[in-house]
1. I have 18.8, 60 for Rg and Dmax of the Cα atoms in Å, calculated from one of the structures 1, 2, 3. Which structure is it?
2. With Cα extents along the principal axes in Å, for residues 134-237 alone derived from the coordinates and found to be 42, 34, 18, which of 1, 2, 3 does the value describe?
3. Please compute FRET efficiency 1/(1 + (r/R0)^6) of positions 110 and 182 (r between Cβ atoms, R0 = 30 Å, to 0.05) for structures 1, 2, 3 and give me the label with the greatest value.
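Where a number appears in this text, it was derived from the coordinates with a stated rule and is not lab data. Small disclaimer: the values here were computed from a predicted structure and weren't measured. Cβ atoms are built from the backbone, for glycine too; each structure is taken alone.
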Structure 1
Amino acid sequence: MSESPTQPTSPLLALHGAVQGDAPDGGVAAHYGAISAEQRRLIEGNTFVDLSHRDVFSVTGVDRLTWLHSLTTQFLEGLLPGVHTEVLLLSPQGRVEHGFSGVDDGETFWAHTEPGAGTALVEFLDRMRFMMRVEVALVTDTWSVIGLPGLDWKIVPRQSLAGLPAELGDPVGLWAWEALRIEAGMVRVGLDTDERAIPNEVGLLGIAVHLDKGCYRGQETVARVHTLGRPPRRLVLLHLDGSVNHLPAHGSDVTLDGTRVGFVGSSARHHELGPIALAVVKRNVDVGATLLADGVSAGQEILVDPEAGLHVRPVLK
C-alpha cells in the first residue's frame, strides 16, 4: 500500500511531542510521547485521533444509494442519514479489491478509505456510473477523518483540524487507535488482507457484507463459501511474546514447524494485552498451535472459526 503523492500533512504534527507515523500512516502522529496513556485516554473519552492521512471521497446525486447498493457488498438502499456503514467492492472471483467506511447525510454519501487507495477507487466508481445520476469526487484536500472513542469516526473540514484540540481535547496518536482496532479484530483492507482475500476469511460477513441482499459482483464466491463452510484461510489475533523487542513487520511470514502458513497484517503494543497482531493463516492450522510471526512466538485467538459457515450447510440425503 502506497501513500498518495499529494497527501496533505496534518497541522496536528506541530503539537508538542508529536512523532510522525511510518508508511502507510505517514502525515499524522503515531503518538505524542505517552503511548500507553494515550490508549487509556482513548478508551475513557474526551479525545480524538488524527486520521487525516486517509483518503476521503464523496458521492452525490439522487441515485447515489441505489447505485452504490448495486455495485457493493452492502445493503445501501434506504440507508438512513447518519448511519455509519462498512462497504466492500469485490472482484468477479469474490476477492476483496476495495474497502471503505461511509455515511450519508441525506444529500451526499461521504466515505473514507486507506491512504493512497482513493484515486483507484474513485476511478473505478466513475467508470461504473453509466446513466446513473451520480457524481464521484476525491476530496482529501478539503475533508479529513478523525477517530473518536469507541472506534467511531467523523469527517470534518480539513481546515478545522488545527482547532479541534480546543473543542475535543488533546489528541492521541494513531498507535492508540491501531492497538484498540487490532484488539477488536477489525481489518484494514490492503494492510490485513492480500490480493487473494475473500470476505469470509477476514471476519467481514455481516459487517461489510450483507448476507440477504441481491446480486453484486463476487457474490457467488461469498455465498458458496458461507453455505458450504470452511474458508481457505482464517483471521487470527496473535498474542506475541512480550520479551522480544520488535513487532512483526507487515507482510512477514507466519510459520509452524518451519513451514509458512500465513502472513502478518498489522501489529501494535496494547496497554493491557502487550504486543498483538492480526494475521491470516491457513484454515487447517491447529488452533492450539504456537506459531512464529517474523520469528516471534505467538499464541492464537480465534477471530474466524475454521468451520465458519458449516451451521448453514444443507443436509444431503
Structure 2
Amino acid sequence: MEMDITQRLERRLGRLHARQRLGIEQDHEAQVFGQGIGFFHLENWYSVHSFIRNSLRLAGLYGRGRRNALDIRVRHNHVNLPGLPEAFDGFTLLQLSDLHLDRHPDGEHAIIRSLMELDYDACVLTGDYRFRSFGPWEAALEGMERVRAHLKAPVYGVLGNHDSIRMVPGLEAMGIRMLLNESVTLERDGALIHLAGVDDAHFYRVDNMEKAAQQVPHDGISILLSHTPEIYRQAAHADFNLMLCGHTHGGQICLPGGYPVTLDARCPRHLGKGPWHHHNMMGYTSTGAGTAVVGVRLNCPPEITLHHLHAAQ
C-alpha cells in the first residue's frame, strides 16, 4: 500500500517533490516521538493542551469557547482587481481553511451546516484537513469526503502543515484538484484568469513559487493559494494579484478586541486575519473553520469566506 502511494505520487508530482515531502514527513514523525529536537512544538505537546483546557475551565471560559468554535460565520470579502476581465466581474470564490476534520464530529457538522444555500462559482481549500500534524490521515479524508458532498464543483486545494502528501490521491479521487506548485486556468465566456497553488511553506517548506507561476502569463489576472501568509513577499513580487491563505486561525484564542495571543506564523500581525495588501497584491487570511491545539475560540470566530471579484473602475 505504501509503495503504491509512493509510486502514484511520483507519477503525479515528480520523483523529487514526492520523495522530499515524504522524507520530511518521516523525519517529522521521528521528532514527534522523541527522536529529534521538534518534540516540544506546542501542537504536539499534549500536556500543554490539558493545561490550556484546565486553565480555561478554571476561568469559566471553556464552555463559551467551545460554543464559539461551532459558531461558524460566513464572511464576504469584496476584491477590486484592476484588469479583471468583464466576464469575471462578480465571480465568487468560496474559501475553506483549517478544517481539522478529525478533531471532533461536532466541528464537521458545523462546517457542513454553514455551507447550506451558499452561492459561488468555485471553491478553494487552503489546507489543514487533519487535526494532528503526524500519524493516521484516513479519518481526515473520510471527513473531507463528507464535506465535499456539499461543495459545488470545481474545487481546488493546497496542503497545509498538518497534512500528509499521502492524502493527495484520495483528495483528487473525490474531485478536488490539488495545486502543488502548479496552476490551472479558469475560463468564463472566453475570458481567462489563472489560479495557482503552492505546497506547504510553513513547516515542510516545499513551496516553489517559480514553478507555480511558470504557466501564468505576466499580464494575466492571477490568484495564489497558500496555506500560510508567510510567503506574501514572494507572491507579491511574482506579480500575483490576489493571495488567499489561512494557517493562523486568526490567533484562535484572542484578547478582547480580537488581538491574538500568538499567530504561529513568521509574518506581520496585520496579515494574521482578514483582508490586507502588500505592494500591488491584495491578500486575505482566513481565521479558519476548525480549531487546533484545543477546541475553543475566544474573541476570534471561525469562518468560511466568500470572495467576490470585481473589475476595478
Structure 3
Amino acid sequence: MTDPSPLLALPGAVAGNGVDAPVAAHYGSFNTEQRSLEAGEGFVDLSHRDVVRISGPDRLDWLHNLTTQFFAGLAPGVWTQALVLSPTGHVEHELRGVDDGESFTAFTEPGASGPLIAFLERMVFMTRVEIADVTDQLAVTWRPTPSLVEEGRSPVSKPDEGTYYLVPRDQLATFAEAAGPACGLWAFEALRIARGEPRFGLDTDHRTIPNEVGWVGTAVHLDKGCYRGQETVARVHTLGRPPRRLVLLHLDGSENRLPTRESELLLGDKPVGLVGTSARHHELGPIALGLVKRNVALDATLTTDSMPAAQEVVVDPEVGLHVRPRR
C-alpha cells in the first residue's frame, strides 16, 4: 500500500478505508462534492493507484499483441484502457494509460502492479521493452470533462466522463491548489457506479469475462489480431448470452447502511449473484453494482443483506456488447 496522500492534510479531509485508505473519502460533504464534479469543477485524488511505465521502441506493438486493446499506432496523449485475459478469456489484469511517444505509462488498482509487472516480465522474450514500477514518482488524479472543455482542452478518457492526470508525486499539493476544489473518493465512486462502470477486482472476480461487465468496445477492441483469451470474447460477442451480467442496483434506503461487498444477491431464497461496490448518490440514493446470472428476470426485485434491490440494466442479458445508453 502506498503512503498516505499529502492531501489528507487539506481542511476537512477524512481518510477512506480498505484499499482506498491512503486518500480522502471526502472533505466534509460528499454530496456537495458530487455536485461539484457533475458541474465540471474540482479534482479527485487517486494517488493510491499503482503506476507502471513501459518503455522501449517495441512497446506498442508488444502491448498490441499481448492485450485486448489496439495499441499499434497509438497516438501520444490519448488515454486507453486494456485487459490481459487468461487463455479461457477471464480478466486477469486491467490497466489504463497514455503514451508520450517514448513510453507508455499506466495505472492499476492499488496493489495490482506487482502481479501485472511479474506477468509482463515473463512475456518480454527478445522484445525491446523495459518495465518499471514508478508509483513512487507519479500520482494519479482525475478531473471531470466539462472543466477541460472550459480550458479549451480535449477530453481524452470520455468513458469516465473526465480525464486522468499523472502528476509528479512531489508536485501533488501544487496541482491541488490549481485544480481545486478537492473532491473525495466517495463522490467519485458514487458517480462511477451510477454510470455503470465496474472497478477491477471490486466489481469483478476471477471468473469475469469482458462481455459480462461492458468492457467490449472500451477495453476490448474487436478488430485486431489474436491475443490470449480472444476466442471466448469473440464467441460471446457473436452469439450473445454472457453467463452473467452487470446491473446497477437501486437499494432500499430505509436502512442507514450499504451492503457489504460480495454479499449474496437473492431472488427469493435463491442466490443469483454478488454485490460489488456501493455508494450513496446525491440524487439516486443508495446504489451498488452487482453481477447476476443472465437468466434472472430484468424486472425482478432482489435482496441483499436483507435490503430490497431493484435492477437497472447495464449489460443486456442477450447481447454481451449492448450497454445501456448514458443519461
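1. On the way: 1: 19.9, 69; 2: 18.8, 60; 3: 19.5, 60.
It was calculated from structure 2.
2. Working: 1: 53, 39, 24; 2: 42, 34, 18; 3: 49, 31, 28.
Matching structure: 2.
3. With respect to FRET efficiency 1/(1 + (r/R0)^6) of positions 110 and 182 (r between Cβ atoms, R0 = 30 Å, to 0.05), the highest-scoring structure among 1, 2, 3 is 3.
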